[in-house]
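Where a number appears in this text, it was derived from the coordinates with a stated rule and is not lab data. All of these numbers come straight from a predicted model, not from anything done at the bench. Cβ atoms are built from the backbone, for glycine too; each structure is taken alone.
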Structure P
Amino acid sequence: MVRTTTILILFLLIQVVFVSQAEADFFNSDGVNIHYTDSKGSGSAVVLLHGFTMDSGMWYATDIAQQFEQEYRVIAIDLRGHGKSDKPESASDYGPKIGLDVINLLDNLNIEKAHMIGFSMGAFVVGRLLVTHPDRIHSAALGSGSFPTANNKETEFRESVISDMESHGDITLAKIAKGWEYDSVTEDQISAITVPIQAVYGSLEDSALTSLHKKLLEMPENSRPIVIIDGADHDSEKAAVLHPRFIEAAKRLIQSVGE
């Protein structure tokens, strides 16, 4: 979960050409206006959660959303603090509340359960929802992300991101990172997860923190072996989330659940 600058530049350059039938709209989530798109397809609902510094456009500009729209009802959300969604001023307005927006969106659209696909920060949002709202999730595909936990490595990473965002004048993003302090789950909670999970990482995502996240992904009973994409990284044009194997793995998971 890093400053995804390269992918951000990539999708900003090409998002003007994407073709999709998705309709954009807003809804009010406990006083915060949240922007989302909905393809309104007839298949099972698939919710896409973007990475830190990005927005829902990443899924369309990279053609990922369109590939799911062929079979499923695809919903992509601008997580609070990102894109066209509201940007609250307090760090306490982020953390777990980001995930609650997702649940409130499902309620707003009268969707009982959905398949969820998250990239980087979006994967961590899904990771927490697997603990707090497992009854709303059919399956979870996690790209380059895991579960938010409280430990020294996470604290060091959070502080470095806050410093980086503040140095770039990204005050809202710094507050989002500060909110991560309130957004953690325990190993016991992770072990108790029963929702089917498929994680995907690039072979070049090999930091000490990433190694910790991968170990956490081995704990849930229904977590499948992590798909490692050789030569892929986190946030360049070679990012694991951009590789066809990421889409293939997510689709296999959804199809295996059969919802």
Structure Q
Amino acid sequence: MIRRALDEDIGAGDITTDALFPKPKTIQAVIISGGEGVLCGITIAMAVFVMRSSKIKFMPLAMDGERIRPEQQIAYIEGDAKAVLSAERTSLNFLSRLSGISTLTAQFLEAVRPYKTKIMDTRKTTPGLRLLEKYAVKTGGGTNHRIGLHDQVLIKDNHLAALGYDWNAVARVMGSSRRRKVKVEVEVQDLRQFKEAIRLNPDIIMLDNMGLKDIKTATAMRNDGHYELKLEVSGGVNLKNVKRMASTGVDMISIGALTHSARAIDFSLEIVE
């Protein structure tokens, strides 16, 4: 991912820096936070610079997961000007994007206190950056949902629609998945579908875009003898309503906005000598 990002930015070469610095010149610089939040990506930032030159010295002054404030120095860098300046933007882009995600995740975690509901990500990630963005969610205190289509069975609304809502077919898939010890989750959109799904005893039922009243009803049904079943809420979740959803007693709330709508935190690189 880092190599691809550097290739995208530098291409055949940094023609500006190459022209200005025909001879090696050592410089010192610091990375400064332009906002407050939860830092994420400091080791990625370091890797960007080191990939440009193994001779660059990169000293983190703050670590992933730490709360940072505006104007805080988070890293010291020393190395050849051409290597440092050509890696600058790629490094800061990673820091900005990942720190924005970790900060928003932490805000959702704070919003659901004192409930123990897990705040989870989704597959609504930037193409090619999923692993880093899910790492940022964990750095902010969140929990990762499945990484992709390969590590958990999740029967969604379009699967059900394509099956013609054949719940017997769903039952067969669940049986074969259990034999392979693969976790099974079923997405439902109303209480009628919930009643169909709960009788199949999946590992998780996702309550997608359901109102608070129906979420409470589904939770009560789960608590009436289906104690091993986990309930997940998804759809239309924001910082204003997430606590009300957590108060219903659901186990997990998955939020696409963690990765597709997180506001980046600004960082800058300043030459100090």
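Structure notes:
- When distance in nm of label points 7 Å out along Cα→Cβ at positions 71 and 87 is computed across structures P, Q, the figure 2.8 traces back to Q.
- Each of P, Q could give relative contact order in percent (Cα under 8 Å, 6 or more apart), but the derived value 18 comes from P.
- When mean projected area of the Cα convex hull in nm² is worked out for each of P, Q, structure Q gives the greatest result.
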